[in-house]
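Structures for review follow.
What follows is calculated from the coordinates using simple rules that are stated; it is not laboratory data. Because the structure is a prediction, the values reported are computed rather than measured. Cβ atoms are built from the backbone, for glycine too; each structure is taken alone.
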Structure I
Amino acid sequence: MPNIKSAKKRMQLSAKARLRNRSERAKIRTAIKEVRATTSAKDVQEQLPGAVKILDRAATKRLIHPNRVARVKSQLERHARSLTSK
């Protein structure tokens, strides 16, 4: 347990941020899983923009590395294209 006032404050802020980040990452994982699990082209077209929006926001906030976001978006787009071409 920290003795210095600023260290106590940082510990509280870090705990708050950790909870917020966990929640955001869970939303991201859920959105990605929903798009990947979709097998109909129509559903993918509805879900993909929402997932991309969430991913872009995470990259802007540096919650996830921007290169990883770009890779995941590319994978999701590829999945969507594979469904529309069938």
Structure II
Amino acid sequence: MDAFKTIKIFYFASLRERCGRSEELRGTAAGTPAQLYDELRREYGFDLQQAHLRVAVNEVFAAWDRPLADGETVVFIPPVAGG
């Protein structure tokens, strides 16, 4: 893992329901969105696999292995049903 950084995370749909919040400011040593999601899965018990999510960093869809920097914003986007 990389150096400690502060990341703003937004949660939607089932992820928001599971962790009980829509956003948080989090200190982490995770170096990529994949590492960050693994950390969150352990803490909150998220049951969605990474393959079923999209990730955006600073409002742009991103690769799961993209390096994270201090002060960035991450959004994990689960599948949603519409009607």
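Before moving on, here are some points about what is shown:
- Comparison of I, II - label where Kirkwood radius over Cα pairs in Å is highest: I
- Test item: Cα Rg over 2.2 N^0.38 Å, for residues 16-63 alone calculated as 1.13, pick one of I, II: II
- Read-out helix-only ellipticity at 222 nm (-39500 (n - 2.57) for each DSSP H run of 4 or more, over all residues; to 500), computed value -29500, structure in I, II: I
- Look at relative contact order in percent (Cα under 8 Å, 6 or more apart) for each of I, II: the largest one is in II.
- Calculated for structures I, II, distance in nm of label points 7 Å out along Cα→Cβ at positions 8 and 24 is largest in I.
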